[in-house]
Structure I
Amino acid sequence: MKKLLFLLSLAAGLFTACQTNTGNAEAAKTTEAKETASASSAAINYHVDTAQSVVYWEGYKPGKYGHRGTMKLQSGTIAAKNGVPESGEFIINVASLENIDLAENPEKKAKLEGHLKSADFFDVATYPAGKFVMTGIAPLEGNPKANYTVKGNLTLKDITKGIEIPAHISLNNGTLVVTTPEFTINRTDWGVNYGSGIIGTIKDKMIADDVKLKINLVATAAAN
């Protein structure tokens, strides 16, 4: 009986740890790549402000620890009508990948960043940038953190997959702001397989396939 209680307690602890890693992040729906969206003639063009826009990421070892960081945006445009995007794309500067939780340990920080940029993970020497291109948008109800579902093609390491993610979109004084709640993607869908169970990594060395992302975009209307 004591052994059973111990095993149940251990299982509960592991489940809680895994839940803590992903938190309330929703898994993005992943599909095959789709035809990109086109904007109407009434749409206004907005340029992404790369200084104010960022992609946050988080990866972890199941039940253990994780690391967090950012990627900058290289460029981006959005065509929106009445504040609702009809088409758009942005380029992710994957080579700008930076860790933010090891700031007090520069040696470990540099080692982690170097490994994530290597051929084991994102191989930024070969694939320095990623891209997201919008394929559609739909109103979203019942989500306090988002008012639209944004659909698009995400390209990483020359692999393109369709994804659907919730986003909150607002237009204030000519500035278009797009923010997503935290969501997850399966990195192996884009060929980032290091440490994954799909290549036979032993449990103690395994790195979770799910990567948590959060996107903040700020775009301003293009000058006429």
Structure II
Amino acid sequence: MRGRRVSRIAVHPARQREGTGQQLIAGALQYTRDLDYLSVSFGYTGELWRFWHRCGFVLVRMGNHREASSGCYTAMALLPMSNAGKQLAEREHYRLRRDAQALAKWNGETLPVDPLNDAVLSDDDWLELAGFAFAHRPLLTSLGCLLRLLQTSELALPALRGRLQKNVSDAQLCTTLKLSGRKMLLVRQREEAAQALFALNDVRTERLRDRITQWQFFH
């Protein structure tokens, strides 16, 4: 699959709101017919998103850390240009809809998508959770699927539940759980995720762990 990224669109303030930005995107499409999609990342505001939406982009990602420069959360959107690109955009938009409630609660930012209240772990969830438990996937990048795991699991999992469901600070969790710092807290959280996965389906979890170990070995 082939794609290109729109780095920036600059229109003089005196000529904004005249459709110039949309014309630039339309012009770019004339020279990229062999691609599957265009992508763009931007500091999310309602106004900026309305622009990209008018250009035909589909929102597929929303970050959970504010940019230092803009104070906004980073969003990513795709403009599909082929059947493969359309399938990719639909799949990633669906994943965003599944994570929308968790992201809105964490960020305090309502996403312009129709949220899905779905606690069932999907195949993508299992793979992301295994990436967190057995590799180096960051905690907050895994926010949606980790919260679905916590909804599904009956285990105590204090390091994960404390941070993600109760919003306890890392420092307080380290004190409560008698851990020496954030690195050890993250180790504990990964261990708890692995424990929860094994409790749900040990055969599937073992298979995913072996698969991820092989990926790490060859990369």
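Coordinate-derived values only; no laboratory data. Keep in mind it's a predicted model, so treat the numbers as computed, not measured. Cβ atoms are built from the backbone, for glycine too; each structure is taken alone.
For which of the structures I, II does the calculation of helix-only ellipticity at 222 nm (-39500 (n - 2.57) for each DSSP H run of 4 or more, over all residues; to 500) return -5000?
Working: I: -5000; II: -16000.
Among I, II, the structure yielding -5000 for helix-only ellipticity at 222 nm (-39500 (n - 2.57) for each DSSP H run of 4 or more, over all residues; to 500) is I.
Taking 5.5 as the value of distance in nm of label points 7 Å out along Cα→Cβ at positions 33 and 185 derived from one of the structures shown (I, II), identify that structure. Provide the component values of the computation, followed by the final result.
Values: I: 1.3; II: 5.5.
Among I, II, the structure yielding 5.5 for distance in nm of label points 7 Å out along Cα→Cβ at positions 33 and 185 is II.
Calculating relative contact order in percent (Cα under 8 Å, 6 or more apart) for structures I, II picks out I as the one with the greatest value.
Assign the value 71, 41, 35, calculated as Cα extents along the principal axes in Å, to the correct structure from I, II. Write out the running numbers ahead of the final one.
On the way: I: 71, 41, 35; II: 59, 35, 33.
So the calculation was done on I.
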